[in-house]
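Nothing in this text is a laboratory measurement; each read-out follows from the coordinates by a stated rule. Just so we're clear, the structure is a prediction, and the values are computed from it rather than from any experiment. Cβ atoms are built from the backbone, for glycine too; each structure is taken alone.
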Structure I
Amino acid sequence: MLSLSTSWNAHKYDNGFDIVKEIKVLGFDTIELSFALTLRIVNDILKLKENGEIKVSSLHNMCPIPPEIPRAKASPDYYSLSSLDEKERALAVKAAKNTVDYAKKFGAKAVVLHIGRVDIEGRTRELASLINDKEKFKSVKNEMINERSSKKDSYIKKAIESLKEIVPYAKRRSVAPAVENRYYYREIPLIEELEKIFGYFEEEDLFYWHDVGHAEVFERLGLAKHKDFMNKFSRRLLGIHLHDIIGSIEDHKAPGTGTFDFNILKPYITKDAIKVIEPHRPATGEEILHSVGYLTKIFGE
């Protein structure tokens, strides 16, 4: 089963009915609710779900947007689960628990989590811009690695504290929380950090969510091997965000319209894994229909 994220078209509408209508025209009967949805939009979609008009595979935290956050500024990282500011971290945990509550209402299996960042300057795009200058690229890459390494421990500790609140809360509601691999190097977790984090939780309580574009950005910038994510965490794999990439960092393209070979994922993706196509604008409906055919040939959905 392929699900489509509302990240594709939610920016076009201020109600859930039109969001779902446009997605259903493409033939999807299942969606993932993205993070830029107001309470009104989410409740619209809940009505459609209760009427049997749409199914929801998963929710991407924060969903719905906390009421104090303007929609234009909505982000899964608006409040950081790894913040050293306890007030901010508490707000992040509260928002994640609210997303879990809505996942329960929708009968959705999963909540996708960003678990924070190390509070340093983000230099991933700067690094990408230097990819053809080997000397400068190496220098900036080493600076990024060293700065992050020197400051990461306290932030990872806070991320784990947050998960220790969220994971049992989700378990009591029969919702599966899943940690997503990230796009920016300053974000948590890197591969070795995720191994450490998983050591605090049983396999059936905290899961891995693989984002194809993010892992490929790390591969193309020499920060990690794409297959290493899958080799290390496929046992915990709950779901996957499927989007393509052009160049070194231009991701969230419709699958099959970029330069990533999705066939490398086939050995790792089980039939039960939640498969969410996650293109952003300006992907077209025609491109997404092509993606469905392309992915179906690979995964046999």
Structure II
Amino acid sequence: MSSLSSRHLLGLYEVPKEDVQLILDTAKTFREVLERPIKKVPTLQGKTILNLFYENSTRTRLSFELAEKRLSADTMNFTKSGSSASKGESFKDTVQNIEAMKVDMIIVRHESAGIPKYLTQISDANIINAGDGRHEHPTQALLDMYSIREKTGKLEGLKVCIVGDIGHSRVALSNIYGLQTMGAEVSVCGPSTMIPWQLESLGVKIYNNIDKAMAENDVLNVLRIQLERDAGELIPSVREYHNYFGITTERIAKNNPDILIMHPGPINRGVELSSEVADGTSQIILNQVTNGVAIRMAVLYLLGTKTE
């Protein structure tokens, strides 16, 4: 049986093409499982998985939880609020106390970049990064790539533009690494205040004009403006952002009627996307959500059954 090259998924930076391909192909099998009347398989029966969420999340946490249950794993859920961490217990002590209950895998989401890597040093469990600071969010990028491939039939040679709040986004970085590994051409588009100056060193084309970006790309992956992370200070107003960078049906018709629109959610309607686009036929947003469960099932399966 094919196997991943690592026992952890910390990001997509320098992850081999063969690993990405294996995850995407395995997810296709689990995507078919999700269409069955009985959507459960016994693959990880007897495994215990900890969802260690130090940062708020709805989609990612629920997606991982459902993936774990679909694979028949036992799950434990930890959130920072109401835990011993709020009483001053250190992160290391919290993790090691939980792991003493014999946890096999840890899904971690944390506001600090590098925490998943640190976990590999203090824990014997398989570690999966569910988002760390502004670093990476690998399973989101994998589900994005799966969704693109499902819709277009390929990744190699496609032109994909990531639009919006690039500087605050861990989704953007994982997508850049993953898509480039799979042979896609990646660009970004947004206000110059939201695009890190060093991004061109990753081989990424930069647009400041959304119409040009739409005309020259096959796929737009539109990111949420992260107002809770002070992104609003980088633009004059959300109305002006929408005027210059918002995706509307008029822009699609004028620039590229065949373009594929994606969004990791949650959407700020009337900011990144108009409601007509969010509910229209150019987007595959809900497909991404369904595919997210299949991708996370694939990652959990491949790591949970990996032999050293």
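Before moving on, here are some points about what is shown:
- Structure from which -11500 was derived, helix-only ellipticity at 222 nm (-39500 (n - 2.57) for each DSSP H run of 4 or more, over all residues; to 500), options I, II: II
- Origin of the derived value 0.7 (distance in nm of label points 7 Å out along Cα→Cβ at positions 54 and 94; candidates I, II): II
- When mean count of other Cβ atoms within 10 Å over residues 46-53 is calculated for each of I, II, the greatest value falls to II.
- Origin of the value 17, where relative contact order in percent (Cα under 8 Å, 6 or more apart) was derived from one of I, II: I
- In terms of distance in nm of label points 7 Å out along Cα→Cβ at positions 142 and 286, the structure with the greatest value among I, II is I.
- semi-axes √(5λ) of the Cα gyration tensor in Å from the coordinates reads 33, 22, 17; which among I, II: II
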